[in-house]
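Take a look at the structures listed below.
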Structure I
Amino acid sequence: MRITALAGGIGAARFLRGLLAELAARGAGADIGAGHEITVIGNTGDDITLFGLRVCPDLDTVMYTLGGGIHEEQGWGRDGETFAVKAELAAYGVEPQWFGLGDRDFATHIVRSQMLDLGYPLSQVTQALCARWQPGVRLIPMSNDPVETHVVVDDEQGRRAVHFQEWWVRMHAATPALSIVAIGAEDAKPAPGVLEAMAEADIVLFPPSNPVVSIGTILAVPGIRDAVAATMAPVVGVSPIIGGAPVRGMADACLSAIGVETSAAAVAEMYAGLLDGWLVDLSDAADAAMTRAADAAATGPVVRALPLLMSDLAATRAIAAAALDLADELRTDR
């Protein structure tokens, strides 16, 4: 099968790890060329330049997680990390000090920045980085063009726009967002291979990711949303909301900023016209069923309820298996 997934950071990376394990258990192997081709379209709206280096948090989280180098407890950054460089930068008074890059992580950003400075597009740089990590998927940034998510806030400094990372990491999304804007998205072009991955896919997956600043930002790049809508493959999404709250992170603060309630049904509505299938947690089954019953035309996605907490690899595999099975069911019904 050819599987294409739109991915944010931690939740998507862990889901993809479960997907690879499930595919391997089904006997066809999980590596590219060994039965399945998995293309992951990564969000780059979280990208930021720090200390003169280009940092791509979501791409790196997927790469490290699938390549076996992630800090498991955090879900981001490198395992066995040290922070000598960060401490020295702080000693010099260099800002920002709220974003902590580890020593091993610095190496990735140095290589990326050197290659970008030499003129290589981000997609080729990502491919080169993945050559070391062998994540078992083809990881492609949503665009080679720079896109940065900014958040408008009104705090003690007045109304101003800050980079998403400052709002998310330094401010912990505690200051309400008046609006969230993906700067540069409307002028960006999909990276090579992105649209083809949609058109040629047998299954398209929306792993559990922030619907506003991860999946939403990918879909904001002109051409990508249309490509998802036009694909002949079944599109199955996994809700990032369990029991009216995000599993981790502060997706509720992002949803509030755009006037959307924090519920599995509301997130599905954001993907209207794209989803064929939608996996929700058992705790949200009644809400999803009620929403579907209210739709007289029954045009919404087919909803399945199951435990969605990715507590360990076995639980994550079960979620991935349910997504694959629902996609098979939807494909058969066509």
Structure II
Amino acid sequence: MEAAEAATPTGGHLMSAVLASVRTWHRPLMVMVAAMAAMVVFAGVGMLVDGRELVDGSVWAKPFKFGVSFVIYGATLAWMLSKVRKAPRTMWALGTAFAATGIVDVGFIVLQAARGTYSHFSTAPDPINVIGQQIFQTGVIGLFGVSLVLAVMLLFQRVTDPAMTWALRAGIGLAAAGMAVAFYIVGAATTDTHDVPDAYGNTVTLAGQHGVGVPEGHGMPITNWSVQGGDLRVPHFIGLHAVQIYIAAALLLAALATRVVWLRSARVRAQLTGVVILGYTGLFVITTWQALRGQSLIHPDGETWTAVGALALVTAAVAALVIGSARRTATRSAERPRELDPAGV
């Protein structure tokens, strides 16, 4: 009894094991994650006690959303970099560059929120905004560049099993594509400047916008994605968080493999992870196309529904083929020993 109890991990031992694992994660990125988490709490309180607004939303809404996004993405990247084996110093340096750039960029967003003005697209002539916009835009390029290089380097890495390897490769790759959408938001979402009031009623000229074909505002709750027209923040968000979806799929398949016989093949789990990658990447493409046509996410037309239906059919068909083949292979493997047994047992 005592031996059994000693072999059973207690809550304290489990927590210690988790903390020990986290300590091996990329430290600069975890510092960024901690800073972003603190900022999320700060911005959350600001949304409750500060009544100032920008474009029908709290001045603290953007810092809050960016903070949550960077906490999720940064923690995922910190864990991922602890698993790589090739070129660890280069990967560590890239992670550090991402952490530093993320802190600077989100720091500017927080500063502008505190000032009651805009962090994106602002052409205000005051020195803080002028310098900040240059740093901010450079940071966007830096974040995209780091993610792109990481995606390329992951092509030469094998991390744990094949399913997880492909989840990381495709996830970082689509995250880089999601960041690339941000360049379109800044440079081509609109060719005209437009004037909007800041939190104090002062006119600020913006040289870009998130919406396509519609002015800022009239957005969904929390996300503030436009309900009147296209919004490139939708594919930007979908692409940026692809890696979490893919990793979750690979981990879920690994967990199910302990109970489902035909999932015990690493090849099958990799193939099913590929099905998830196919479907999610298709969703990214469709939402990008939808936004560029000036169409709101929640008001799809017949063409969009047709594309979604076709994607669903193709994804389901590929999944059915993979599962069917895996189950037949598992059945043959289970029956083979009986065929070889002369006694028929």
Structure III
Amino acid sequence: MQTQERASPIFVTGIWRCGATLLYLLLNQHPDIALLYESDLPVLWPMFRLPWERKKWVDKWEYWNASISRHSLDPGCLSPSVQSLAEAFETAGRQYARQRGKKRWGCKSPSYMDRLEQLAAAFPQAQFVVIWRDPEESCRSAIDAASGVLGKWFARFGMNHRVILSSKTLKKQADALRSKGFPVCQIHYRDLVSDTKKTMLTICEFLNVPFVPAVTVLTCADRSAVFKGAHHTLARESAIVSTTNRHAALSPELAGKIDRYKSLWKAKYGDTWLLTKYFPESVSVKPALWERTMDQLLYAGLQTRDIAPRIFFSMLPLSVWQIYRRLRYGDAQWLRRQLTDK
């Protein structure tokens, strides 16, 4: 068994609304595993390239998404003199694990789905768990989640487009890791909810930790770090509930696009991709070259739109963002109050 000082990190990811939060809650009940919940420190990587901003990483990270508060970390133990993102991330992860008397640290976040190669480069001993879900189900879940203050994030322009095209992005990242010899465990949401024990046995074996029954139920799950909001209602229930057929119907236009991409991917990858393995054989038409080209251009634009705020936040002084939130929301701590009760 690995000691806390030598333990390799665990990174869990998938596209939005894929069931990764459920997997996080189950894994964190293991006596050896302590995963941060969407800490997203790696997406602020530009901050660690600037010496004057790197020294303020603790305060800026907390202001980004209240990670320090949500995980009850001691900011006094997070040194401002770190030299890299990897050092900062590992310091925080190990503190979180140590506070809970656990050996393995890591993090779960959909924000890592296009940064797996960078995480692998920073943490050569890391292990990766990827969860797949039918994009139709994820889109339906995202539509349902687009309510309330925090749910507005899922109501952004192009959200469903992101969900569809991100599956291919995540596949490229996972394939790249496997080609370089990094350990990657891939599971499907339907297996997780229909045969939780078997799926968690597979993950425990992959992580080289003993299987314990606690990782198959939500009875004692710790949700203290999970964001507030109606979009996490199911995550706060005590039972594992399949949401395959519980979400709102899709518009004909969106359903048609998803069907075309599922047909394309099924024809190209068959059962070699865990996602397409669960797709039925389809006679739907595939997206034409023009549609794929325009979809990729839109997706690239949406990715740029998502990345830009992270870069600006990383590079500009914290005072700028405090003024911005005070002007926009009337409260410099508005986001923190929305994310956590701590």
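I, II, III: which one has helix-only ellipticity at 222 nm (-39500 (n - 2.57) for each DSSP H run of 4 or more, over all residues; to 500), as calculated, at -14500?
Comparing all candidates, it corresponds to III.
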query: relative contact order in percent (Cα under 8 Å, 6 or more apart) computed as 19: which structure among I, II, III?
result: I
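Here, each number is a calculation from the coordinates, and none is a lab measurement. Note that the structure is predicted; figures quoted are calculated from it, not measured.
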